[in-house]
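J.: What follows is a set of structures to go through.
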Structure P
Amino acid sequence: MSEETGTTSRPTDPIGRALYQISRVLAILGGVLLFLIAAMASVSIIGRFLFSAPIPGDFELVAIGTGVAVFAFLPWCQLTRGNVIVDFFMSTAPVRAKVFFDIIGSLMYLAIGVLLTWRMIYGGIDMYNYGERSMTINFPRWTTFPVSVLFMSFLVIVIVYTIGRSIAEMRAGQFIDE
């Protein structure tokens with residue numbers, strides 16, 4: 001993992017500051033959602049152990065909530081360089097090389113983000129059209145797709161911003177965070 005993640009500074013430009021604040025709020029909401037999922041799972045496990053009465057569909061609720069929470073975390077991770085970065089080979093590389101490969105990695109991530117967002121739109125539409133529901137609690141599966149697509153669209157915007165930030169760093173010959 002990259003050592004720069006602990007020292008990430010806030011963006012100083014207006015767009016970066018706005019993306020930072022929105023990403024931060026989404027990450028906090030994702031954390032709250034994961035806390036609620038953990039609490040619900042704990043209650044279900046205790047109920048199953050003590051009273052043989054778990055929360056029906058607890059595993060489905062965990063899967064749904066975790067999926068939404070992960071999409072909420074992705075923009076923050078990208079903006080703060082918190083995504084998994086393998087710098088075994090890059091630890092002694094010059095700053096320009098690090099930034100160059102950061103741009104290449106971000107371009108690949110952008111392609112994946114756009115592809116996933118595009119396909120999630122159609123996946124959600126298909127689930128809506130076919131009325132797909134979860135097995136235990138009969139939850140309509142399409143309902144999480146609009147939120148996930150919104151979070152993924154925001155991730156794409158953040159990736160475009162971070163590519164621009166990395167290009168500015170490359171021109172300056174250093175990471176903004178160093």
Structure Q
Amino acid sequence: METDRLLLRPWKDDDAEALFKYACDPELGLRAGWPPHKSVEESREVIRSIFSKEGMWAVVWKASDEPIGCVGYLSATDSNLTIEENHAEVGYWIARPYWGMGICTEALRLVIDHCFNAKRFSTLWGTYFPDNPASGRVMEKCGFEFTGKEVLCPNLKVGAERPVKVMKLNRL
């Protein structure tokens with residue numbers, strides 16, 4: 001999947017250095033719910049154990065051919081939320097140098113299209129920490145609406161004790 005600026009592709013072991021370059025940023029992990037990476041080897045293990053699952057893509061900035069983030073979906077069995085079988089939870093992060101450029105919105109739109117048209121999910125869910133309103137705006141730009149609910153996500157490695165706002169998008 002791609003746009004003029006972005007390519008979404010599976011993660012590769014060779015991406016570990018680029019991932020570490022950005023994932024060691026403590027501010028990034030805090031906003032996304034995971035601790036900063038401590039080594040290239042840790043980043044490689046994240047690629048192998050988490051980012052290699054179905055529905056996860058590296059967000060590659062075409063101008064540099066470098067992965068600058070991650071976007072994807074979790075099925076009901078892997079979701080941080082209790083959702084129905086034909087629903088999915090979306091998630092994303094982009095490296096700090098690329099914040100404010102509309103990249104998350106652009107990448108999420110590709111994932112939404114894939115989820116509704118290729119995977120045939122009926123509903124998509126997303127969450128964000130209230131102190132990261134930019135993440136909520138990304139979902140709003142893509143048509144998600146706030147459900148009025150805040151929940152805890154005990155599976156998060158960082159922030160499990162902090163409530164997240166729950167967003168929802170139904171297939172039209």
Structure R
Amino acid sequence: MAIYALGDKVPRIHPSAFVHPDAVIIGDVEIGAESSIWPTAVLRGDHGAVIVGSQTSIQDGTVIHCTADLDTTVGNRCVVGHNAHLEGCTVEDDSLVGSGSVLLHSVRVGPHALVGAGAVVSPGTTIPAHARALGVPARVTEGVIEEGAFTESVATYVHNTHWYNADLRRLD
């Protein structure tokens with residue numbers, strides 16, 4: 001696996017998490033229990049920290065970075081879709097970040113919120129709990145996401161975490 005310390009910054013990965021061998025984890029990165037990091041995802045905690053909670057899926061091709069002033073945090077039971085880019089932002093518990101979306105500096109995604117596929121969320125934007133953000137630039141609509149809307153997706157990836165930890169093997 002491509003897991004790197006950077007000076008005294010060493011990744012902390014829970015033993016029940018799954019990190020695909022083709023993912024890259026560098027520096028001050030924490031990955032919680034039963035979370036999954038999929039192929040070609042890059043989590044780079046060089047100037048600040050990257051924190052991924054428990055039962056969270058960071059899907060293929062996603063890039064998560066931080067700045068010297070802004071850590072990036074993704075909460076518990078979140079799904080971050082393929083090719084998303086998160087930098088210096090916070091995604092609270094039970095939220096979904098769609099494929100190809102971009103969350104920029106000081107963005108805050110509240111719990112049970114949705115960032116739609118391909119959305120670009122401008123710096124400093126807050127997406128309240130149970131809201132969704134769609135488009136470029138993203139427009140926020142409040143009160144449209146029900147609690148538990150992403151439970152099935154989370155459960156699928158928690159299942160995949162255990163399945164891949166048990167059965168993934170490389171064939172050369």
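J.: If Cα extents along the principal axes in Å, for residues 20-75 alone computes to 31, 24, 22, which of P, Q, R did it come from?
T.: On the way: P: 45, 15, 10; Q: 31, 24, 22; R: 28, 20, 14.
The read-out comes from structure Q.
J.: Given a value of -25000 for helix-only ellipticity at 222 nm (-39500 (n - 2.57) for each DSSP H run of 4 or more, over all residues; to 500), point me to the structure among P, Q, R it was derived from.
T.: Values: P: -25000; Q: -6500; R: -3500.
The read-out comes from structure P.
J.: OK, next. Given that relative contact order in percent (Cα under 8 Å, 6 or more apart), derived from a single structure, equals 29, which label among P, Q, R identifies that structure?
T.: On the way: P: 29; Q: 20; R: 14.
Working through the options, I get structure P.
Every number in this text was worked out from the coordinates using simple rules, so none of it is lab data. No experiment lies behind these values; they were computed from the predicted model shown.
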